[in-house]
Structure formats: C-alpha cells, structure tokens
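Following are the structures in question.
Any read-out appearing in this document is the output of simple, stated calculations on the displayed coordinates, not a laboratory observation. Here the structure is a predicted model, which means the values were calculated and not measured. Cβ atoms are built from the backbone, for glycine too; each structure is taken alone.
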Structure P
Amino acid sequence: MGFSEAVRRCFARYTTFGGRARRSEYWFFVLFGVLAGIVASVLDSILFPGVEEGVLSLITSLALLLPTLAVGARRLHDTGRSGWWLLLGLVPVLGTIILIIWFCQRSEGDNAHGPSPLVAA
C-alpha cells in the first residue's frame, strides 16, 4: 500500500474502529500526520508571528485526532489486541513505547477482528 492510498483509506474509514489495518496503512498515516503538523506549524509562524498558540496547528491536530485513533485501533486489532489498548498511551513514556512495539508487530493471519488484510489486499 502506498502513501496516498493509505491516507485516502484512513480518511475514508475515519470513524471505523472495527476491522484491521496493515502496518503500511498505519505508518503512512502517522507520517502524513507529522508532515501536516510541520506544515501547519510553519504556516502558523508565517501567518501569525509572535502568537504562542498556533491556530492552524490546533485545527490540524483536532482534524487528525479521530482518524488517528481509528487507524490505531484497527492496527491493534491486526495484532490480535483490543483497540482499548490505545489507552495505554496515557501512561507516560512506557505506555508509548509498548504501543510502538505493538504497532510494529507483524499480523498473524486471521483473528477475532477479521481476516488478514494481507490476504484481502
């Protein structure tokens, strides 16, 4: 799955917390979020110099919040875990490290959350 296809798929399924997401879909969407955040920050500094809080950065973060949570839940489903494990990210440092390890893991075929997305692709 390519970058543009992954971003399109995440936005098309931005409220779908069920199902599974491949590693490439998740990580390309994370890359898109980072790039969008950088662009928003640069535009904030150009359009609103001297303002501490970036309006465009805030809008970008809010716009990407739900699709990021949804693709994260689907990615955890792909590894055989519940999407509720995303709450582990609220634990400082250790929770984030554990989630990153899980997001990097390969899927193990069909599971309770559906057929393997590798076969469906």
Structure Q
Amino acid sequence: METEEAVLALAALSQPTRLEAFRTLVRHEPDGLAAGDLARLLEVPQNTLSAHLSILSRARLVSSERHSRSIIYRANLGEFRDMAVFLLRDCCGGRPEVCEPVVETLQSCCAPKRKEKARA
C-alpha cells in the first residue's frame, strides 16, 4: 500500500457513520448486507448511506455486487489488512519492540477459536 492509498482509506474511516458502516459490514462477513438493511441498522437515510458507501468504495474498503433488485455491500478485509500492515511497518521502522504490544493485543483478541473434541 502506498501513502496516498493509506490516506484515502484513513480519511474514509474518519467519519462516524462511515466507520460504523465499515464495522457493521465486517461483522456481517462473508455474506455482506443489502444497502437497505445496512441503512436500517445504522438508522440513517438510504441516500445519506449511499454517499458514505461511495466514499468507502473509492477507498476500496467496501465492494458491492448487485443481486436482483438489491446491492450487497461487503467489507474489503484485504484492503483493511493492507492498511493496518502499512501503518505497523511504517510506524515500527524496523524496531519490532515498538509494535510488539499491538501485535500481542491483536493475537489475544483475534485468536481463532479452538474446536473442542467430541467426547467418546
């Protein structure tokens, strides 16, 4: 990710409704949400949400796909990952001890759930 792309993504997320829209779409991965359902969940008018989704789309943080009469929006987790990695690599500047607390926090909150073995 280049600096300009990171700035565009961070700017897109710097507005409360857009940030909440992105967070909501992440929670609904991988299925995504129809634009109308997302508007209802966020309690914003559809035309307002459409403008916000357009900004998130230009920043490549969300994608959309038409299904019949609905447009389904999904979070682009790859782009979000690239932005996070860009920030960590850039800010750590080759000093892993600077980013170690962040990485530890991510590992503790985002660790995959273990599947329990069935008892015999």
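To which of P, Q does the computed value 43, 17, 11 (Cα extents along the principal axes in Å, for residues 17-64 alone) belong? Checking each candidate, the match is P.
Starting from the value 14.0: which structure in P, Q was mean count of other Cβ atoms within 10 Å over residues 25-32 calculated from? The structure behind it is Q.
Percent of Cα pairs over 21 Å apart computed as 48: which structure among P, Q? Source structure for this number: Q. Matching task: 20, 14, 6 is the computed value of semi-axes √(5λ) of the Cα gyration tensor in Å, for residues 57-96 alone. Pick the structure from P, Q. The read-out was computed on structure P. In this comparison of P, Q, the computed figure 25 for relative contact order in percent (Cα under 8 Å, 6 or more apart) is attributed to Q.
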